[in-house]
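Coordinate-derived values only; no laboratory data. Values in this document were obtained by computation on a predicted structure and should not be read as measured data. Cβ atoms are built from the backbone, for glycine too; each structure is taken alone.
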Structure I
Amino acid sequence: MKHKNHLLHLSTVLFLGLSLAACGGSGEDESTNNDVDNSDSTDQDVVVVYPSFTNVILSGGETSATDTNESGHGFSTPAANLTQEDFDLHLEGDANFEMKFTTAPNENNPELDGLGPVFNNADCNSCHQRDGRNSTPIVPEGSDRVLLGTEAGIFLRISTARDIDCELGTAENEYCAPIPVHDFGTQLFHRGVLEARPDWQDNQFIGQADVYLSYEYQTITYSDGMSVELKRPLFAVENPYDSPGESLDSSNVTSELLQEDVLMGWRNSMPVFGLGLLEAIPESHILAHVDVDDSNSDGISGRANYVFDAVKAQAGNDNPVSLGRFGWKANTPSVRVQSLGALRGDMGVTNPLFPDESVAGTALHDSYLTRTGFVDIGSDENGEPEANETFSDAVVFYAETLAVPARRNVDDIDVREGARLFDELNCTGCHTPSFVTQASGELGGKAMSSALKGQTIYPFSDMLLHDMGEGLADGRPDFLADGNEWRTRPLWGIGLTQTVNPQAGFLHDGRAATLEEAVLWHGGEASSSQQAFMALSGVERDQVIDFLMSL
């Protein structure tokens, strides 16, 4: 039960109105621009100091959607300040985002042609349900694990372990990109089209391997006796296409996928709103928060990931490397690379930026083409990719211009107290409240919508890599990110996550069913903040969550 206004038992405190920053606040340093309440103060009154982001409503500046309260479509609104031309392109991209692709060839509907032959989902929306997170898989009662199937929006990244640490990406070391598993790649596709595998009779729609999910549990107890149960996902990969029926328990493991040097890590899909604004943050503003040597001794470093940029490579750039901004390990540089990489990777649909099948040259793909006689090499009858440039540009623009939902309940005393505590716990050490987007330039090599320019935004992320401890580690490097590092997840809109999808989870693998669980999983550089959160009273812990739910 919440105890409203518990501080007022000490004295009478009057709070400032919301007019100071109701239109999005300023771009000033959040640590110094505070809302100080000493109204009608006497010697006995308590002076409460709030960080200025306490009052912010328009998290996405003028792009913000203000009519998303308690809406299942709270992440699906176009940016509020789009021109009519941009609005029309956004709607075109929306239709493309929801398009379900089919097996090639599709003579009746060639525009849908191109799925697979192995994939994770058939459309963007299945992973990003209503433009938010996907549903966390549930292990059925009476079972100890579940086979990932058509409803899963979670998948496995895979790669082969490196022999040496990679500190600087160059052409000679493949830009420190993850090393593909021979005959599999860097993403495990658990679904396939009909006859994708030679042994397809056993499972008509099996992909590269069967992937099973189970959970292990632990209980965290606060000093006040309250406890929270945490779950950690465990996965098992069995029945790989190159050695059907094999598992790690087999007496003689021969599959390339099941070798000891193969690294695997769960990936949960992310919300897709506000992405254009994040890409429009000037690089220098992000790099200003890098503190590799922890010069201020707060236990937080923050590192930039530099990644291979397919847009630069296609343009003939001699050094196709850019700052990583997207993905759980900041392993993609732009919305274009992220979106079109997923189109080819998650669905097997080739496009102008990624014209080759994700499994091209593998034994599985070669076998599929030989056995079926289908001409499914990633090109149509004219030699063009399966998704053309018009389709691709529209779906990228859609992801760039989805509105950030406005905050809610900012005048609630518990929300305000939660904002103060969030700052005092130094959660802002990684979750940087605000940035101002660039006034001109391009996104992913294309013209940037005017709607995204010069906006003061409140994503609550520094966009950098941080060591989050062994509890969250997957042990899998990704460009310059090591196995313990993750990009700071933007918090804007997080309070609507389970309004949009009640089955959604938090963190990179969906393990946290609540925001409280997500906080408790924080370790490494976030250990001090996590321990300080645990030391709070039950009322104060609720207030921190109330603040997060207002975002």
Structure II
Amino acid sequence: MRGVTGFGYFGSYDMRMSTVDVTKRLNTKKSKSIPLAVSVLLAWLAGALFVWALAPYKVWGLAVVSPAILYALLLPQMSGKRAFLIGEAYGMGLWCVGAFWLYTSIHTYGNTPMWLALILIALMGLGMGLFHGFLAVLFQRVVGKQPLSFAALWVLQEWLKTWLFTGFPWLFVGYAFTEQHWLSSLAPVMGVFAVSFVAVLFAASIVELARRRAGYVFASVALIVVSSVLWLVQPQWTKPKGTPDVSVSLIQGNIPQDLKWLTDYQIETLKIYADLTRSEWGRDIILWPESSIPMFQTEAWGFITEMVKEAKATGSTWITGIPYKDEAAFDAKTDKYPPFYNSVIALGTDAKGLYKKQRLVPFGEYIPFEGMLDILPDLAGSQDIMSYSRGMDNQAPLEVRGHKLGAAICYEVAYPDTTRKNAIGTDFLLTISNDAWFGTSAGPLQHLQMVQMRALENGRWFMRATNTGVTAIIDHEGRIVKRAPQFARTVLRGDIQARTGSTPYMQLGNYPILALILVLLLLSYFGRRAGVQARVGR
């Protein structure tokens, strides 16, 4: 006879079974379990399958199928080691395929041999797979095995990816639903993690429904109903500021990555951007991409001065990405070189402000533990290694034409909380990037999808200027209003709407969803313990 009492729902244990019955059932499950090699292969394939749920493919249903397969594989009773291998395999498949765009930057632009680049991708997948490996162990050995705990653990590992070891916040389930507003309507309320939570909960609930355990489906249905109601009601968390729309021109220079940083090509790069901009003077804002001026501001000061003259003469604001050297902060007694930043600066008519990138790319923009290299005898020349400095938190927004403008540079827009903080008190947002590193892969399109989610979370319009694409204008509901073709030297013109007010997510951040998953995991943990104690007592 089966039943659930006390903490039984969260612990997913039958508290009316005797110890003998439990032992028989566990032995039966072990005897019928899928061979480990087959489970590992299925898990790897399920992880790899997930990438087709994201841009550019956008088969969002696979974002439900993929975690559902992992959930089903982890349901039978098994050792922690077996669970870890299954979870690790899923994570490795997810990252080796989902982030294979890194191969282009490693092999093509990093001049790494193909065999070594593939090994590095595999090692990256192995390392990032640890998140799902430990998820599987906790699900199998610590908490009760049911949909709520599985979804809570999933969100926990996604959140950890935003800060642990500097973070790599990519391939979240919630991004697959960016344009599915029946579910993404949760984003302005509790962020992308809430979308991930409901999607994974729904995936696990489908498995339980197939097992004829309909009681586990209730929470999933309830949350989907809440999301659908939000979609139908369409609450306006933010509203137009009431000022005229701002005309913008986003300049896409399409500078080849292998030429971009060559000293001999710097003047040609400046000429390309200046020529593309010549017809745009008179627009409210002209935005250039990340590091479109490929030299320090001190080295390009003559060019900058001429551009500012043009901007002021035509009533335009000019915003550009540029490496910024802070010579005022240089102390010859203690510093090897002045601190310098990946930055965006606003100049010209009615404009001021400098934003310094906060989230730097490890090994791309800085060397982790760089200071420790000096004590290693074999790296005596390490003093020649130069890293970008990190911009401070809570920087003041740019001020443009009477508006506050929040900024994000390159992949830091993938960090939900960083973008949220930068958006507070602003009227609209910008992000600049150089995704030429990733060629024609899915990487730049996944990156764009994240910008759409940030627009949804914060209820703000985004203008996005990139070197090779995707340059786009995105509205406060995450919809792409206009976009330029990739790999074309072009200008994208459009209008941006200033908005005021705050979404719940902008005000509270990730705290509500983190509190929810903490409560669910604690209930599930104590439910499991209560179930074990009840069985032992019998």
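So the values come out like this:
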{"read-out": "Top of I, II by distance in nm of label points 7 Å out along Cα→Cβ at positions 62 and 78, largest first", "value": "II"}
{"read-out": "Source structure (of I, II) for semi-axes √(5λ) of the Cα gyration tensor in Å, computed value 41, 27, 22", "value": "I"}
{"read-out": "Comparison of I, II by mean count of other Cβ atoms within 10 Å over residues 142-149 - largest value held by", "value": "II"}
{"read-out": "Structures I, II, by mean count of other Cβ atoms within 10 Å over residues 214-221: label with the highest value", "value": "II"}
{"read-out": "With helix-only ellipticity at 222 nm (-39500 (n - 2.57) for each DSSP H run of 4 or more, over all residues; to 500) derived as -5500, matching label from I, II", "value": "I"}
{"read-out": "Structures I, II, by FRET efficiency 1/(1 + (r/R0)^6) of positions 94 and 470 (r between Cβ atoms, R0 = 25 Å, to 0.05): label with the highest value", "value": "II"}
